[in-house]
1. By the measure distance in nm of label points 7 Å out along Cα→Cβ at positions 44 and 84, tell me the structure among I, II, III with the highest figure.
2. If Cα extents along the principal axes in Å, for residues 52-115 alone comes out at 33, 23, 18 when worked out from the coordinates, which of I, II, III was used?
3. To which of I, II, III does the computed value -14500 (helix-only ellipticity at 222 nm (-39500 (n - 2.57) for each DSSP H run of 4 or more, over all residues; to 500)) belong?
4. Once Kirkwood radius over Cα pairs in Å, for residues 36-75 alone is calculated for all of I, II, III, which comes out largest?
5. Hey, mean projected area of the Cα convex hull in nm² derived from one of I, II, III reads 20.9; which structure?
6. If you work out relative contact order in percent (Cα under 8 Å, 6 or more apart) for I, II, III, which one comes out largest?
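Just so you know, all these numbers are worked out from the coordinates, no wet-lab data involved. Because the structure is predicted, anything quoted here is derived from the model rather than measured. Cβ atoms are built from the backbone, for glycine too; each structure is taken alone.
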Structure I
Amino acid sequence: MSVRTFAPLLGGLIAICFAAGAAAQTATATLSPTAGNSASGAVSFTQKGDKVTLSAKVSGLAPGGHGFHIHEKGDCSAPDGTSAGGHFNPTGKAHGNPASPEHHAGDMPMLQADASGNASLTAELDAVAIGGGVTDIVGKSVIVHKDADDFKTQPTGNSGARVACGIITKS
């Protein structure tokens, strides 16, 4: 048999392999309020190359800034959200602004709630991944905090109590 006979078959196999590898890895978290709070919402994550695109919609917040982090444990069972552990920090960096090179993998831009308590955020994260490796966020949790993140205070950013928690699951 000639190469010409196998060329269409080979091309088809390459296309199938490329399409399978190109499928975006995605994950989601449904945010539920911690005890005494009313914040809730949804967060989605999509792997795009070496970055993860985050999209969040949260309601029931006090107007203003709110710390927003990926935490190390996928556990929202404690009434105050402390079962989620500390910030996700597999590389051992200091807490900081996600726009700077030095920050926890779990540091995300702050949520800004409007006068009605609603916040939306779309951002690119460069220190996390979906589906494998030490920076994989699947099985971790997302926490919304009561107060703004100062991006300086170690190790939490002085963001206050946890008002919502959601476990990140692969979708």
Structure II
Amino acid sequence: MDPLSAYARAIKAFTYIPVDVDGCLETAQETLQIDPDSYLGRWAQLSALNLQGRFAEAAEVGESALKVSGRSAWMMASLARTYAQLGKRADSEALYMELRWRSKREYVAPAILAWAACAAGEQDEAIRFAQEAHTIGDPSLIATKYWPDFAELRKDHRFDRILISREWK
């Protein structure tokens, strides 16, 4: 791995998510030492902090990441989940509504909309978007089986049926 590549290090940080949260956080911090404006580094850091239950810190990271990412849909959905965990439902709903508005003007993957809808407390809409993601073969849906931000959605038996109905290879 190129020791000076913030991108490569950020991708490495993401590979730790399902197995070593501390490793993810450490590698995300190394990424940010190389490039303090690394959107992927901040997103990995946000994800690790969420998994550690450090939601207030995660929100700070997510808010700064929104700026450097140009309000990436992935980052918005991730931050919506963080806000929901903090009990900031209005902030979570605002991010979800912005994503809905954007989806009328540009492509936003239905799996991302499902994730944000769930964070905003719109479970039926989350399932509808997840079904749409399944129908169109949204590759983002593959991550939902393991990605921590989809944990709440995975608790819904309707979502479980969507995942089971898809042949994962």
Structure III
Amino acid sequence: MLVALAWSLAACEQNMEVQPKYGEYSPAPLFRGSVLRNPPAGAVARDDLARDAEIRTKPALSAELFERGHRRFDIFCSPCHGANGDGNGIIVQRGMPNPTSYHAERLRMADDQHFFDVITNGYGAMYSYASRVPPRDRWAIVAYIRALQLSRHASIDDVPPNERDKLTSSP
């Protein structure tokens, strides 16, 4: 009886260490095609509904949003677009083609959704950042791009009245 118990324990351990399995793309004996199966109709991946809500809803403008956008822009965008959005980042200086400056009239007139979609899907030589930048950070980057554009093309009328005196008075 002791030998039978030792034999069953040894066999159990071996099955747990060496389990029969299939690779992701190997042929499936039960199904036509590979082992990977399509999800059932109507299935929703975890967090997809929350992610879709973030994509559709622009966050309210705030100092925290601009700061977050500035940090994300410096990480993901400035290597190509440059710190000022001129399209002359370090990658461009090393031979990549110049992206369009954010200060070009066409991009200043583009809506926020255009920038969000370009970050999400890529455009031209730019690849998609959808897997690297979450939707809320994409909106933060868009807000920072708008701040960059405004900083270059602002007039004195865009400055709040209580701040104009500081700009127009001599030091």
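1. Looking at the calculated values, the largest one is III.
2. II
3. III
4. Ranking I, II, III on Kirkwood radius over Cα pairs in Å, for residues 36-75 alone, first place is III.
5. Label of the source structure: III.
6. Top value of relative contact order in percent (Cα under 8 Å, 6 or more apart), among I, II, III, belongs to structure I.
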